[in-house]
Structure I
Amino acid sequence: MKPALPPLTALRAFEAAARHLSLKRAGEELHVTPAAISHQVIQLESTLGVQLFLRGHKKVTLTPPGALLARKLSEGFEGMQRAVNEVRGSHQSESLAIITTPAFAYQCLMPRLHEFIEDHPNVDVRVTTRIGQPAGMGWTHRGEILSVMGWAEECDVVICLGLGDYPGMNVDRVLPLSITPLCSPDFLQRHLRAGDPTSLRGAPLLHDERGSIYEGEAFWDMWLRTAGVSGVDTSAGQRVSHFTFALDAAAASRGIVATTVELAKSKIDSGQLVAPFGLCVPWGPSYHLATTPTSADRVGVQAFRSWLLGAMT
C-alpha cells in the first residue's frame, strides 16, 4: 500500500508560501489569512517530521528539505494545471490561424496537416500564405523581422524563413536547410557523371534565386565554392524566382538546379529527382515557428507546436 499523502490543502499552502517566501502573500493568493497558511505549514511539518521553513522576524526562508519539496510541488501543480487546460480545451472548439510561406505550406505543412487535424478535431485550422520582400524590392533582415512581427499580430502561429531572431517572440527552429544540386534520373544519365561534380561544366543549369534574395550569394556559387569546383558558367541557364517552378523544370529534365533539398523531399521520394553528388551545404536561413507570448500559452498553439516539431524531425 502506498503511504498516504499529506492533505492537498497543506501542500498547496506550503507551495504558495515557499514561492512567495511570504505567508501574507500566500494567503492573498489562496484567499485565506496568513495565520491559516501558517497553520497548514505547521501541520505539514508535523506530518512529515521535517522542518520546512526557518522563521525569522517578518520573513521565512526555506530549509534544504523545504526547498526540495517546494520545487517538486511547483512542478506537480504546473503539470496538473496543464492537464486541466488540455482536458478543458479538448471538448471546446478553438481556432488556430497559421501564416507561412507558400513553399513551406506546399512542400511540408499541407501534406502532413491532416494528421494534426485528425488528432485535434476541435481545433479549427486556417492556413494563409505570405511572401517576404525580395532584395530587389528592399529585402533586409530588419524587413524580415518587421514582416514576421506584423504577421504575428494577424494570426496565432507564424512559420517563416529567416534567421530566427524575432525580439519578444517565442521561436523554435523547425527545419534547417541545406543546398545540393538536383536533377531527373534521365538528365543524370544524359549529361552528368554521378559523384563527379566537374561534369557540371557545360551542363544546362537552372537557378533557384532564393540564395541571391536572402543571403546575397547564389546557390550555385555557394555550392560550387564549397565543393571546390571551378570552370562552371553560373551566368548561363534559366532563372526562376520560385523554387517549385525550378523543381518542376528539373523533374522535366530541362536542367539541374542547386536548391534546398529538404523542400524537395516529395520529388526525391517519388524518384522524379536525384542528388547526383551527395554534398549538402548548410544554408543560413531556416524555417522557424514564431508566436507571441500570449499566443504561446493557448492549448491549441501548444499542441500544434509539439506536433510540428515532431513531424519535421
Structure II
Amino acid sequence: MAVKGKIVLCERGGGIARIDKGQAVKDAGGAAMILMNDKDSGYSTLADAHVLPASHVSYSAGLSIKAYINSTQVPTATIMFLGTKIGDKTAPAVASFSSRGPSLASPGILKPDIIGPGVSILAAWPVSVENKTDTKSTFNIISGTSMSFPHLSGIAALLKSAHPDRSPAAIKSAIMTTADLVNLGNQPILDERLLPADILATGAGHVNPSKASDPGLVYDIQPDDYIPYLCGLGNPDKDISYIVQRQVNCSEESSMLEALLNYPSFSIVYGPNPATQTCTRTVTNVGPPNSSYTAFVDPPPGVNVTVTPKNIIFTNTEQTAIYSDFYCNI
C-alpha cells in the first residue's frame, strides 16, 4: 500500500519499538503516524522522540479511528499540538507497564510497596535525543522504572536529610503510610482500563513527599529483625548470611511468618476454608509528644478485621506502642 504523503495508523506490538514504527513510516514516505495501543496497554499512552509528526492514542480511540477509516473511501486526518495539558484530575494513574503484585517469593508482604511518577517524565539527558552534536537540547521524555526510581530515591534522600536519625525502614514506612489513594479529582486512582486500580497495582498508594516528612507514626525494622523473616521463607543459610553480611544458621534462629514482620502494610493469604490470623505491629511516635491515634478499618468483602487497641495515646516522642490486627475470612 502506498503511504507517501499520508498519515499512517500503526498498531503497537509485533516486537517492533514504537519509534521504529514511525521510522518505517518515514522511510516509506509517510507524512505522519497515529500509534494505536494494543488492548493490554489500554489508555496508557507515552511521549516518545518520534522521527516524524506522531500521536499516540488509546486502544479505544484507535478502534474508533479504524472504524472511521473503514467507513469512507477518502479518510482524512490532521494532527495538531494543542499545548501541554496540566492539572488533569485523573492524575496520578497506574500505567499498563507498572509492575503488579503479589510477590511470589513472599506473598505475605504486600507488593508493590508504593507507586510514583514514571510516565512521560521530562528530564535531563546526557546526549542529544536526535543524535546530533550541534544541539544544546539535552533533555528527553521517557517512562518506566528509570523515572520512578529517581523520584522515590530522591524523596528518601530528602527525608534522610531532614531526619538523619531515622532508619531506612522508618523512612520507607513514612513514605508508605502517607501515600495518596485518590487522584487529583479525589476519586480512586485508575489503571490503564480506566477502572479503579486494586491494591496489587498501587500498594500503599502514590507517594506524597510533603506528607512523608511528617508521618506521625513509623513502623521501624532493625537489620537483625529480617533474619527470622528470611529464615521463615526457607532461604539457605549462605544466602541469608550474604544478605546480612554475617554468619547465620537458621537452625539456631527463630523464624516468623511473613505477615508478622513489622512492615507498614498487611498481606494475609487465605485458602478456601475459613481461617483467622492475628498480626502484631509496633509503632513509634515521631509526631508531637502528646499525640493520639485512632484506627479506622475498611476491610475487603468477606473479611472481618478487628484492631486492638483501637486508640493509642502517646506522651513522648519516640515512644512505642503495640497493637494487633485480628483477621477472619468468612
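Each reported figure results from applying straightforward, stated rules to the coordinates on display, with no laboratory input. Just so it is clear, the structure is predicted and the values come from calculations on it, not from any experiment.
Tabulated results
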item	result
At a computed 51, 26, 23 (Cα extents along the principal axes in Å, for residues 156-251 alone), which of I, II	I
Parent structure of the calculated result -13000, given that helix-only ellipticity at 222 nm (-39500 (n - 2.57) for each DSSP H run of 4 or more, over all residues; to 500) is the read-out and I, II the choices	I
Origin of the value 20, where relative contact order in percent (Cα under 8 Å, 6 or more apart) was derived from one of I, II	I
